[in-house]
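Engineer: What follows is a set of structures to go through.
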Structure I
Amino acid sequence: MRTKFQDGFTLMEVMVASAILGMFIVGCYKMVEGALWMNQGARDHYVAVNLADSRLERARNLQYATYSDLLETQMVMAADGTPSVTGPYRRSTSVNTNYGAILTEFVVQVDIRNHKTGAFDGIGEQLATVLPSKQ
């Protein structure tokens with residue numbers, strides 16, 4: 001009970017204010033956590049595109065006779081492109097020499113490892129290009 005000259009807050013006012021502040025803090029935490037996951041996902045896709053693009057660039061610099069050297073199936077690698085059993089990326093390169101009379105198609109698929117499950121679940125990037133078969 002308040003008298004005319006007492007200052008301060010009642011216990012109920014403090015509890016309500018604490019609950020509102022707690023909900024605000026939890027909401028901010030969830031927002032920051034979501035932003036971090038989105039940032040990590042964007043980084044993973046950026047690295048995957050760069051891994052695929054570097055593979056295609058390598059194909060552009062090879063002679064036709066060595067195109068088959070680029071074939072690879074589910075090579076697990078680190079972000080810098082070096083083979084790594086525990087790497088977060090898995091790259092596959094296919095070479096289709098029957099694409100056209102004078103063309104060869106290269107398709108590079110880079111899958112991204114799921115950070116929560118640790119498995120490659122089909123999420124990734126795919127790039128393709130067509131190069132002349134005779135150089």
Structure II
Amino acid sequence: MNIRNLAIVSAVVAGLFGLTALLVPVQFLALYGVELPEAGLVMTRLFGAHVLAIGVLDWFARNDLRGGGRPGAERGIVLVNVLSPALTIILVVAAILGGLVNAFGWVSVAILAVIGLAWLYLGLLERSGEAAAT
């Protein structure tokens with residue numbers, strides 16, 4: 001897998017999660033065994049909008065990664081795709097352990113871990129290895 005393909009996979013996954021949370025928050029939260037009042041559904045839609053925006057960012061950046069764009073912009077895209085899953089994993093695990101979310105939360109943790117670690121490796125670690133080799 002290369003970083004371009006990872007950006008495509010990330011865009012699709014973020015797009016699916018984001019659109020689902022944005023358009024059908026009740027059904028999205030039901031997967032996790034969560035029911036919220038209207039204010040909570042608004043917050044879920046906000047979450048969905050932000051995740052969808054990351055998906056759009058990844059989609060349009062897919063051809064500009066690895067030398068096709070600006071290094072600072074690339075580093076920012078990579079960091080968003082490492083930090084967002086890492087922070088979300090912490091929150092989801094806390095919610096699972098606190099009994100707020102059912103076992104389906106582990107599916108999200110697994111997906112986020114794979115994507116976040118792939119971005120960490122392909123976007124940061126592999127890149128620093130290339131810089132050290134030159």
Structure III
Amino acid sequence: MLITIRAIVPMGRHAMNTLQSLPVPLQTVLLLVGSNVFMTFAWYGHLKNLATSPWYVAALASWGIALFEYLLQVPANRIGFTRFDVGQLKIIQEVITLSVFVPFAVFYLGQPLKWDYLWAGLCMVGAVYFIFRGA
């Protein structure tokens with residue numbers, strides 16, 4: 001599995017050795033966090049940076065950013081699937097997505113911090129409980 005990462009995301013030998021030395025759950029989470037940063041910029045960054053550009057310019061820019069998302073997300077899921085089932089991977093992804101999105105929305109896009117984010121996070125805690133309770 002880790003050979004796949006090396007082929008997809010070229011890193012220095014030290015960085016790759018460091019990643020490989022981490023437990024599988026941590027490798028998975030770190031790669032998914034990186035993936036989500038790219039995903040969030042791909043999906044929402046154009047609202048700030050390309051707001052006056054035609055939609056197809058924003059779409060092309062988003063696709064270019066999304067490539068880097070997939071270069072991290074695919075290895076993350078392949079590595080994670082050696083330890084988690086697909087439902088667990090999905091819930092991990094969703095928790096990370098909310099954890100990345102809220103600071104992005106507040107600090108980058110200047111959106112107000114809402115109580116709804118807290119309530120959504122609490123729902124995610126419930127989702128984590130139910131998906132992992134049998135593990």
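Each value in this text was obtained by applying a stated rule to the coordinates, not by laboratory testing. It should be emphasised that the depicted structure is a prediction, and the values quoted were computed from it without experimental measurement. Cβ atoms are built from the backbone, for glycine too; each structure is taken alone.
Engineer: Going by mean count of other Cβ atoms within 10 Å over residues 25-32, which of structures I, II, III comes out largest? Before the final figure, lay out the partial values.
Structural biologist: Values: I: 10.0; II: 15.6; III: 19.4.
Biggest value here belongs to III.
Engineer: From which structure (I, II, III) was Cα extents along the principal axes in Å calculated, if the value obtained is 44, 36, 23? Can you show the working numbers first?
Structural biologist: On the way: I: 98, 26, 20; II: 54, 27, 21; III: 44, 36, 23.
Only one of I, II, III returns 44, 36, 23 for Cα extents along the principal axes in Å, namely III.
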